[in-house]
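What follows is a set of structures for review.
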Structure I
């Protein structure tokens, strides 16, 4: 018997209460894995996420001569000579955006040729701005489409003085170059060429992680960082829980009037998506306009919650969501309208959610296409807490960042059926 094709969440009809420990942050885990691989010695990463995305990263690092042990479900022990070796085979990174972007830059430090590839979804995700920045700095990179697969010709050293990058499409390009820059022969400046940057808070996450592994970074001005040629040193690093995962639990609590203890205070998260808690706490009186640019992965959660709000909500500055695992703006629009026609509309890169508190307690016959996107599956499961008959395609895609998601809902008393 094959994997389940659909999941249906049955509205519980009661307030969800209990304690749930969210998984470790995907964003921080993949940063820490890479930096530990670039550091000489043994690093212990605790509180880490074990999921498809971090598996792709750790597998790729093993291909490049790094020892990655997993003594338990939340720990990686990484032992490295302090550099990456050219792999014998191409690196396959599935649809792990952080792994693809971070490693594309990092392998410039390798002596030899490295090919990075992914699945059919990854082959549609743009990486051109990062390749342009690397090419301008003298690194040989090529891609036939501006998307993976990508080929990088490493020279075993990094002589660049400056990386100039447009971070408007993705902050991951900027983070990738910052992490590489510490491996330079001399200090390297990382400069933004535009004023806009997607999710600036993720740059702060990157810098904090780099500094923990021994990097020295100076802020030259608003759009320039000078990274010293320190390389990295091994350390023991504790990874905080995933704020993006927490948004689903906060929203489930808000939708059902429950109380879910995450074991960590809401204000202890340093990840940008934690900002969503302010809007979730305002439910059912969320504001009329929500800017999603700096908490992109939380927008799907907020959009589904907005469907049950007292008043309509417009989500703005969502261009970055169109180049995630799928076009999330369109996927949210389609999924919400499958639940009830007219529930959502798209204007440019804005998503308008009509909002109707009377939606709660209704039933429908909706088959929501998740596009194998973990965030689509998890956010539309929230709609199932209040509306009967919502079926979600490819529920196993939650394994990308939250493998235990369905079991967590069941632990709170929610019936989730697979068919």
Structure II
């Protein structure tokens, strides 16, 4: 393994200490200069953040709340520590969510490109969008980090992109997993020689096993990465099937959906990330994505912790009898019952009527079912029943609310 830099192979304790030091610095700066954090972190002493346990006491910022925050305090919701004029670019992603780009490297995609074998001498077709959203710019900046040449293809014009693969000597692809298949089929149909394209880094969609196998059959080594427009790179693949190594400049947690409570390694929960961009700090941003931490070191030799990859969405909000029920409401109910280790709220349908059942692992002491049912009614404003199930019988899939109603229409 040839690492991107020495950070990838450092001692895990050294890495953790460096991240916590960066956390203290970014919290100190955010409290002093960002209106949102001046309010939400008012009672936080940055010097007390010396462990993961202390980090877990900080409030969670939900990505789903960003549009509302930004509407109340445009354009960046009071999260930036600098005035808007200090940023080079502003982007607008669906939501809508505004994202800034300043002088400080924000997206850090070079590490993922390097892990995919892309570097100096490569000509990279970048098929992520360059219009309004930052995806194209994210990988463009990453290609510059590793010394590769970029073809800023963006989205669409598939015939022209297929021609460019042959005409410009493209050796690597960056884009969604399925769009590469479209381009290769176009190239074949148009008689374009695409044999020099032997590397790919994909994101923004599932890389199904049959898709990867099809690319490998054509001599294309594919790696995937996980990131968002707000946070940049979160984790990246080095060895297929061995999870995604967490980025060196991201402090990644997996928490119980609807809470900020960290889960043990192996438990599926919501991915929460802190990044250390001093201009636009994001402290415990809940991505809305589900994953789990893998145990043990990566076979590639990097010493960072790993995620299993994207495992679904954590925002399982659903409508029951005209009322929206959120994972955070379920979390508040369960927080009042420490004797309940694991539970799941199931939304069903019977005779045209919605049903609500809280499945709770264990046998339950006398009166617990009634108290839980009343807590659900008070919090969610919807009546339901409580059913106890054997310990360990609820799936480890991160679901807090499961909608099992048959589809309509």
Structure III
């Protein structure tokens, strides 16, 4: 398996970095992409997603409407699954020979399992004929053994949100380094009027994504991780949990859960992603954003986002591709997605036309896209993340000390890396 990584496309303000890779093949065809909405009689197209944030849901509804306007003879069936059920539900289609026409998956986590499983359709022929393919960087496509099994229309990145009203009341500035961040959190805690920090701490890959950038900031990734470096980060998180800087409940929060308390106005900071930008206008306090607090090697986060795939057992993969092309890869679809959810568009023409630098809340995420960390090119990347996330959660909940959790996490990550072939 080969993971294509780190190709940068320009925006009006700065360049944007993204990802890559995944596998399948088969299916019958009825409708040619670009057929101006003409379909052979009434048809149903089933789309699986796992979106939960208001912005993502609103964007999906409007993007679905784009497709429905272009293909009025098609009935669109949009199904929302719990995120942790997508992979197993997809894998089960290999037995049932029945599944979604289109599916969104968390490619960074899921591709090691889905690649080569025979449940995703090879989109290579569609991409080779796609007129707007040149608007996307090479790693907008995810490849496995020469086939394209996922495409991406946007990327997601992490940043630091802050309650500007709270910071003004306490008399502190938005931090730029991890040391300044630690000082600011303690200042908020001592002031007592606000809970300092909301972040996800559930024992899953989302928590790893939120916490690992503290290591990336020191030049450490999943390929050169050490117990010493990890202990330093985990001890910091342990001190946050012990002092009440983060609530113990955070050990059960995913990224959506962590956003909700921040939006009450009772928290000073939140570490979360650009997809939450769509909810910012709903706040009754002023929200600011900045880069993830930097370490000695700068501020670096991992790139993420959903891959879009055609199910291997779709009865009409041509129509499924037409949905992907119309609702998500098109310029209009990309603009809808950005304006509702803040997800950074991969299309170069859309990025230029939107002038991403004009929205100051978006700027830190666009800047982050040019300096991302690199995912391991290893089939066990998802397992590495899971082990790290579980260890962080154990620290926050008080089940493990920072030192104990660091030892366990690094050992498990090294074992997973070796099980995946040892490569990075």
Worksheet item: Given that Rg and Dmax of the Cα atoms in Å, for residues 139-362 alone, derived from a single structure, equals 20.4, 63, which label among I, II, III identifies that structure?
Response: I
Worksheet item: Out of I, II, III, which one gives 20 for relative contact order in percent (Cα under 8 Å, 6 or more apart) as computed from the coordinates?
Response: I
Worksheet, complete the sentence: Cα extents along the principal axes in Å, calculated, reads 73, 52, 42; among I, II, III the input was structure II
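Readers should treat all values here as calculations from the given coordinates under stated rules, not as data from a laboratory. As the structure is a computational prediction, the values presented were derived from the model and not from experiment.
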